[in-house]
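The numbers here are math on the coordinates, done by the rules we state, and not lab data. Treat the numbers as computed from the prediction; the structure is a model and nothing was measured. Cβ atoms are built from the backbone, for glycine too; each structure is taken alone.
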Structure 1
Amino acid sequence: MVLVPGKVLLQKAQRGGYAVGAFNTNNLEITKAIIAAAVETDSPVFLQLSSGALKYGGFELAGLALAFAKKVPVPVAVHLDHGPSFELARECVNFGFSSVMIDGSALPFAQNVSLTKRVVTVAHIKGVSVEAELGQLKGREDDVFAAKHTYTEPLAAAKFVRLTNVGSLAVAIGTSHGAYKFKGAQKIDLGLLREISEVVSIPLVLHGASSVHSSLVAAANRYGAKISNAKGVPESQIKKAIKLGVCKVNEDTDLRLAFTAAVRKFLAENPSAYDPREILSPATEAMKEVIIRRIKVLGSDGKA
């Protein structure tokens, strides 16, 4: 299967009433888990690299992602997640990414529009899809930080899409980056999402959407982690969001939790182990199972 532009996956998902999972990778093991899960479930998938991932693994890590994407029998979009600058987005376009996100959400509206339009211009020349964001999610993800939520305003979203010609839009409806998404009830603003979907026709994207399953937290804590009061987005709400126009759902935290729990468990049970292949193989399998579960929640299994 050739590498696929993100908009191809999202437009098909929009027509079919499901969402495509977008999973962040930082190393070989995570990349293998994402690809293996997609192949096993016959699902399209976004293989995402953030600016932090590129700082950590360089464009060699992106090359690995592209190599995997080009050899598997399911459609894969290799995507820049939360691109902080025009320069990085352009570099990813030129390197061979099939989809990029430019995140100007911290900028005033007019500057966000201007930045997004510049990226759309260079990306569309090479057939690369562009995602943008309006509104801000509380929390930190690599270079992206916001101390509070700034919810997406529906009419502003409609204007933003019209002015930029962007292919998909990430909206802020109450989710957060990281493992601690909610202090009180775990609830996103589905009413606001409905209002946005009524005036925006392009596919919508939900960031900060890991469910932070209690079993993953408990498994990590059982073997020495100290993760308390972590709360994610309930799967029931994610399913409702898909019915209201969300076609791409990002997940990173759950993969980190699964990785951490599996590595801690293996080392605790095998104190003489020193071969990284033995240590990391259970983590790869644990992440694959988390991804398979998410793919089935999103309804993209069998949609390749």
Structure 2
Amino acid sequence: MPWWFFRRRSRPAASQTAPAAASGWQLGEVALPRLHGSRRYLQEQPYLLPKDLGEVNRLDFQHYILRAVLRGNYLAPIQQPRRILDVGCGTGQWAFELAHQFPQAQVVGLDLEQVKAATSPPPNYRFVQGDILQGLPFDDNSFDFVHQRLLVLAIPQAAWPDAVQELVRVTSPGGWVELVEASIAPKDLTPSGPVTQRLFGLGGELAALRGIDSEGVVARSLDYYLSETGLVNIERCQIEVPVGEWGGRLGSLMALNFREGAKALSAPIAHRFAITEQEVATAIEEMLQEFNRYHTQYSYIVAYGQKAC
């Protein structure tokens, strides 16, 4: 299918094209449908992905992929942390596993809302409702390990330096902060085909309208953000991952993750750019074929640093 099948049938209303504010996004600037079919989206936040059962399943699935990619749940050289914080904890799966790994530690998961009620959470885990963009509801120097993963679609680009500073504020002297991110820029899927490029391009345009990084700047700047806060012993690691059946089991899992993520964004893309969801669905299937045709790869960036004693 040629890339130009993404033809825009009408221009968006002027009220939807207001420039982003200095903070990156303001309520109502670029509205998403709150409910679209069975998908539920947040109107009050810049976050692009849904908050619903389908996204819960994808996040859990993505967690297992990342654990395989990183060969564990973290890269920072933590020892025996007493308090652990996971910012943007999603389903809580990462935090649950850390709670089991460090039973002597108190593990806290923070997110906008609790998306999955655990039937039997670890006894040393608790959920706290909060928003990194509004500041963390914890005292200074509260945690020995602060973890934040894949919030590039939730934190406006302009807000990243302050958000990382807030992570460092609640980290104890000698403690570690770890960031894990990726890019939604088409150029960061290499090599990739024209439909893949166009699909990611539309997603990037939608993200940019809400102040979210669409050029991969955040992922490439993680170590810089950490250094600007005064952290020491900073390390940065870039991990290349195959996408598509050509890459074996991990590549197949990555392709499935991309498919489900793209499906989650299909309604906002169709809504914004006046194309049909069927066209987006067809493009997603073509994207999967292009992954194999071009042997596409994708990068995850991990950066961590230590708060000076």
From which structure (1, 2) was Rg and Dmax of the Cα atoms in Å, for residues 159-214 alone calculated, if the value obtained is 15.9, 48? 2
If helix-only ellipticity at 222 nm (-39500 (n - 2.57) for each DSSP H run of 4 or more, over all residues; to 500) is computed and equals -11000, the structure in 1, 2: 2
Given that distance in nm of label points 7 Å out along Cα→Cβ at positions 191 and 295, derived from a single structure, equals 3.7, which label among 1, 2 identifies that structure? 1
